[in-house]
Structure formats: C-alpha cells, structure tokens
Structure I
Amino acid sequence: MKLKEFREKMEKGFEAASLEHQDKNTGDVYVLIDDTSLEKGDLVVEVRRYYFDGTKWDVEIKYSDNDYQCGMSVFDECLNDAIVDPLDGLGFICPSCKGTRLECVMDGVHESEVLCIDPDGDFEFADTGAGDECDRFQCLICGFTLKANVGHGDYNIIDHEEVVAWIRKNCK
C-alpha cells in the first residue's frame, strides 16, 4: 500500500494535515493533524510519524491531546534540526539495501553526505572540512559503491555527471 493510501485510511475523520515534514535522511513522514468535528465533541490534536519498516508503512502516534502548542512542540522535536524544506533533486536508492543516503568518500579518511543532487548535476554536500579529491560515491548505509562499466572493466564513479546518469538509470 502506498503512503498516500495508508495516510487516508489512518487519518479518516481528521482535517487535512496542518503541517507535514518528510525527513530526507530516514524517509519518515511527520504530520500534525486535528479533528474539530462536533461528533467527537472535543478538539483532538495529533502528531504522527509514518515510517516504512521494510515491507509496509506503519504509524506511531507521538502526541494526542487537545493543545496545539504542545502538539507543535512535539512536531518541532521531530524535525531534529533537519532542513524543513529541502531542495528537490534526484533521489538515490541503493540497489543493495534500499537506503536513500549517498556520500562522497574522498582521498584519505574524509567523507561528506550528499544532501541534494540537482538534475543538472549540481550537488549540495554536508560540511566536509576537507578539500581532497573524490575517490568514490557510496551508500551511506551499507557502503555500496557506484560503478561504471566500460569495455575493459568497472571503475568507481567520481564525476558528478556520471552520478546523475547512474541515478537516472538505476533509481526509478
């Protein structure tokens, strides 16, 4: 079942979500919803976390009461200093573990998570603190390395345009 269908089923009787946020690192979706209908009598404010457990979507109710301020406080805590409106870009999906976090590993011991890949090939990186050259791009979760194949063997992809092409080909 898709998340949209699951949410429609789980949020039946509630108004449309007042706030929504998807954590691009975990894929979890947080919503603040309310029900002001006269049928239930009292105001109900809920903060819910929707998460994918590997086979299906599930929901955790993080707050359920009648106070918007408390609900907002719980919702704010769910953001964990994440970027609320991340840049839209190409989505990496690891063929090995289905993780969605990509990192650039540089010569030496430095690495930097790729936060966003613009379809034109512009990358947004987390702070690296280093200026080394790229050695490879890999899944941050399991270490799967992006490779290209040319007539005489595989090689690690280090070029941004090649990463974009690899994602377009392999991450549907």
Structure II
Amino acid sequence: MKKILLITLLLIPFLGFSQTTKPIEGFLGIKFGSSKAQVIAAVKAKGGSLYKDTVDELAFSGVRLGHLNSSILFVDFIDNKVYQAVFSFQADVDDKTIDYYNDLVSQVNDIYGKGNSQKVFRSTFTDGDGYEITAIQQGDADYTTIWEDSIQNTIEAKINDHLYIDLIYQDTNLTKQAIQRFKDKEKGDF
C-alpha cells in the first residue's frame, strides 16, 4: 500500500493539469500588473520605440522577442496595470507565413511546454491542398496555439487574415476585469 501511495505521489507532477513548464507571469521580463511607467522603461531598455500612448494602451515599434522582430507591440492596461501584450509579426513573403508561425510556436513550446495547437479549415479548403494562405486570408482557415498555466494565464499564437502572426500574453484575472469594465461601459451607453 505504501508503494502505491509513493508511486502516486511521484507521478502527480507529471499528471497535473498545468500545461506549461514555466508560469506565464508576463512578457519580456515585465510582470503582469506592472504600471505604464514600468512598461515604457522596460520596453525602451530593450530597444523599443513608443509611438502611441493612451490611457489604456501603449504601442511600440522595434521590439525584439528572442531573435524575432515584431512589427508592433500593443500593451493594454486596466487601472494602470498591464493585463495583455500583443506582439505582431510578419513573414518576409506571404508564402512563408505558416513556416514563421510554426517556428514561433516551436520557440514558445521550448519555454512553456507544448501548447494546444489547432488548424481549422472551412468551405472547400483543406490542410495540404496548397491554398492554406488563401484560406487564411479569406477567413476560411484558423491556425491557433494556446498555452495555459496553472492559474490560467495564457499565451495564444494565431495567424490573422492580414497574415500577421499575433502572439498574445494575458493575465486571466486582470483580463476579466477589463472585459467587465468594457461591458459595463457599453451598458451605460444605452
């Protein structure tokens, strides 16, 4: 009986529900919940240039994530606390978009563990038919990978219909607050 209990206790770390090997606490070394001033200083220290500053959002250009250059980085806030960061990347040529996406997913897998990847095709398109890029552009194909840690913070990689690869880091609790605030504001408009 003791052996069964010991074996069970030893297997728990491998059978846990957490998908990631590293907790998702932020991006670029910036913790979720950091202030705008902290984010600006940290991103500028990494070579980013601030070009948009509103109450709830910052936008930067020239930000590198690992060896990849992002086209843009959006950072969203609620009550001066960062809850979301969206890196947008673009392949040099459209035909390389899926390869770029797969490379990005592989790099994130190396850090956070294997994400949950899905490819969904609609209409007459299928995976491997040679028209994947057209399907994505027309909204008939979705490429998505999601990583979730034990407290349900997430990272999502996806290809949008403009062939940008978005990498989205989110703090679950702060995101819920931001969504609720948006819904309350919308209700107030009526």
Structure III
Amino acid sequence: MTEIGEHVKHIQQSINLLADMSAWEESAFLIAMKHGLHGSKRENRHESTIDANIRKYLQSETMDMFCISVYPYPSKMQFPETEEPLDFLKEFLKGLWEMYTNIHELANKFVSPLNLRHLSKPLYRRAECIMESIVRTKRAINRYEMVKTYATPLHDLYRTNNTDESLHDIFDPLESKIGYEF
C-alpha cells in the first residue's frame, strides 16, 4: 500500500511541472508576439491558462482527499529569446517535447503505482493537446523552411497566421471560453 506522503509528493511534482509549463508559455507568448506570430501568441496564452486550471484542480483534490494545501514552487522557467520566427518555432518544438514527456510520465504514475487514475485524466488530455501542437509546429517549421528555400518566408508566415486555418482562428474562440474576451 502506498503512503499518503508519496501521493502528496507526486501531486506536488505535478503542480510544479504545471507551474513551469505555464511560466514558459507566458514568456513564449510575448516572444511570439514580438515575431508577429499572433496565432502562436494566442496558443501560448490559452495553454498557460489551461495549465493553471489543471494545477488548481490538483490543489483542490489534494485538499479534498488529504486535507493538505499544496502550493507550486516559484518557477523561474522562461522561453529563450529568439531572433527569428523560425528559431522561435524550433525552440517551441523542443520545449513541447519536453513538456509532453514529463506530463505523460506524471500521469502514468498517478495510474500506477499510486492508484489515483482520476488525477491522471486532465494530464493525459493536456498531453494530447501538446502532441497536437507538436504536429502543428513541426509542420510550420517544415513549411517555413521549404518556403525559405523556394519562396518568400514572410509571405508564408503572413498567410498561415491570417487565414481561416490559422492558430489565431483556432485559439480565438477557445480563449473567449476561458475569459480572454479582449
């Protein structure tokens, strides 16, 4: 049988990871905006809010189950400064893979050995969203590199960030649902 301390320690690790992810995304949205990647800006702003909501859910469940308050440690995570949009996308992809791996490992441990499957569900859902972002970002990198070789990169970036299929249009309605109505 697993001790309560192990459960709370793992919840603390999960809350800390979510705080790191949120801090990374909050700094990434500013850098994306600097590069004119407004769809990426909205994606990061939206995802940092989702991470904060999952963190709060885990904090609530910890109080309900164990009568223990768990706070995130102060995160110093930041998205690295980049000079070019392509550099931003590559750094973003690298960070997404790290987040995906870490959050998936934490979710797995909630299932076994801790037997807290219900706490794993939002983490698995978040991992799925991160994987979708990995695929989108890899496609954007490939497209940017192809256009850089064969056409004008600025034109492609403008087109993909300002069409009906852009990140902006995907995340605008999602952000409206969680309070960003401006």
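A short reminder: the numbers here are calculations on the coordinates, not readings from a lab. None of these values were measured; they are calculated from a predicted model.
Here are the numbers:
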item: Of the structures I, II, III, the one that -27500 was derived from, the read-out being helix-only ellipticity at 222 nm (-39500 (n - 2.57) for each DSSP H run of 4 or more, over all residues; to 500); result: III
item: Test item: volume of the Cα convex hull per residue in Å³, for residues 24-95 alone calculated as 80, pick one of I, II, III; result: III
item: Ranking I, II, III by relative contact order in percent (Cα under 8 Å, 6 or more apart), the structure that comes out highest; result: III
